[in-house]
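The structures considered in this document are given below.
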Structure P
Amino acid sequence: MQRVVQALAGTGLGERVVELDATARTAADAALACGVPVGAIVKSLVFLVGDTPVMALVAGDRRCRTAGLGVSLGLAGEVRRADAERVRDLTGFAIGGVAPVGHPAPLPTVIDGSLGRFGRLFAAAGHPHCVFATDLAELVRLTQGRLSDDIGEPLT
């Protein structure tokens, strides 16, 4: 959590991290705890495109369309989800609290354009009980991510 606080403070956003009484381990849990639609929750997912680790920031009511990841980032190779150990190594966070910022080293990031449906978004802040509020433009700026309409597809 402290790395997220520091990353946000380093961009002039001050203290944004909120500790919740309830868990925000899943998008549904986070939406309930924050009082927002599930789609306003930013899921931070780590994949490998070939040997390159990447982060996909996807709306809580969508799943990552992996076929769009490499194309969106200009990378080629098989796309596979990183396992829990690799996620922790790359981000410094355990699954269930992976933040889009505060990683030991930046990851190429692609952001689901459908997050633009919401004026206010909530992302994990490095702990299953912590989140921070943001919006799409700020999320792009914070992560240096690329917007894509090709990575999010509705859950079925």
Structure Q
Amino acid sequence: MKNVLVKTNMGEFQIELDDEKAPVTTDNFLKYIASGHYNNSIFHRVIPGFMIQGGGFSSDMKEKKTLAPIENEAKNGLGNLRGTLAMARTNAPHSATAQFFINLVDNPFLNNAGAQWGYAVFGRVTNGLDVIDSIAKVKTGSHGHHDDVPLTPVIIEEITLL
């Protein structure tokens, strides 16, 4: 297990990464951390009662360049439960790059189910869930073709490996 600290303009929280059950996803996340990709990015999608999503856009809503997509590890036995960290992706199962989300509630419909690919969980918030809950309460609106965007940017100032 590896631990990271996420510093935002709304407070800090810690995440424990499960590099045993999600080695590809954890390694990918750590590469983005090491490169500084997440520094000064934002949580660009906030949906109360569901999740908060970040890691793909700068504070002016410009999409950040990413590495190649990774293999989907949603069949690792980890569920999309409150406080877990999972990879965001398109409808294509193996399309995750840098964007991630934190589940605000248990979201079992995002788990693997038979032939349906789920969203790969690779960590959990171990400290600072109150910060996540505060982020979930920000006012949101539309920005271009994006909905649920915080009206005041929620900035990921830095993510560091502990």
>> Looking just at relative contact order in percent (Cα under 8 Å, 6 or more apart), which of the labels P, Q belongs to the structure with the highest value?
In response: Q
> If we compute distance in nm of label points 7 Å out along Cα→Cβ at positions 24 and 128 for structures P, Q, which one ends up with the highest value?
Replying inline: Q
> Where is distance in nm of label points 7 Å out along Cα→Cβ at positions 8 and 136 largest, in which of P, Q?
Replying inline: P
>> Given -7000 as the derived value for helix-only ellipticity at 222 nm (-39500 (n - 2.57) for each DSSP H run of 4 or more, over all residues; to 500), which of the supplied structures P, Q does it correspond to?
In response: P
>> Tell me which structure, out of P, Q, gives 33, 29, 19 once Cα extents along the principal axes in Å, for residues 16-71 alone is calculated.
In response: Q
> Who wins on distance in nm of label points 7 Å out along Cα→Cβ at positions 80 and 120 among P, Q, i.e. which is largest?
Replying inline: P
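Values in this text are rule-based calculations from the coordinates and carry no lab data. All values derive from a computational prediction rather than experimental measurement. Cβ atoms are built from the backbone, for glycine too; each structure is taken alone.
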